[in-house]
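Novice: These are the structures in question, set out in turn.
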Structure 1
Amino acid sequence: MSELIEAPKESPYGVHMRPFTKDITVGRLNKARTMFIGEQYDVTGVVLRAVADYIKSGDERTITFGDGLVMKVELIEPEVEK
């Protein structure tokens, strides 16, 4: 099982990537914040688009997470014919 990506402590929701399907899901967490309770929803497309928009909105192309993991993202804009 992949690790839960921590939401702010006041949030009752967590985000998770399912290791076999590679889906990104969101759902409610138990009080200990160790497992999902109830339904989980596939938000893969929405999350990936939000990340692309976030990267596109600024110069930041490298993100370092609290555990030291570094993500580098390159966006390739489609060529526009004139």
Structure 2
Amino acid sequence: MTLIQRQQQLIQQISKIDDEDILITLEEELSYRLQSKTDITDELTPAQLKELLALANDTSDKNTVSLAEYRKATERWRTK
């Protein structure tokens, strides 16, 4: 998909949204992402980032999934 096709697809999807709360959330997210060139983890120290990644990948609790498993599961949602 080309950049222009992706933009047109997004415009079509947005024009179908009737829920104002969703539009507000989308607007806030877009505004933040377009204005901010930083990542949420940019302010973490290397030690904090290492700890965060370790916690994200820790599967010692039966009710959690690894980051890789989470990404795989959510990728299916984004393709529908």
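Every number in this text was worked out from the coordinates using simple rules, so none of it is lab data. Keep in mind that what you see is a predicted model, and the values were worked out from it rather than measured. Cβ atoms are built from the backbone, for glycine too; each structure is taken alone.
Novice: A value of 3, 12, 18, 21, 20, 13, 6, 3, 2, 1, 0, 0 was computed for P(r) over Cα pairs in 5 Å bins from 0, in percent; which of 1, 2 is the source structure?
Specialist: Traced to structure 1.
Novice: Let me ask something additional. A value of -5000 was computed for helix-only ellipticity at 222 nm (-39500 (n - 2.57) for each DSSP H run of 4 or more, over all residues; to 500); which of 1, 2 is the source structure?
Specialist: Only one of 1, 2 returns -5000 for helix-only ellipticity at 222 nm (-39500 (n - 2.57) for each DSSP H run of 4 or more, over all residues; to 500), namely 1.
Novice: Another question, then. Where is distance in nm of label points 7 Å out along Cα→Cβ at positions 14 and 30 largest, in which of 1, 2?
Specialist: 1
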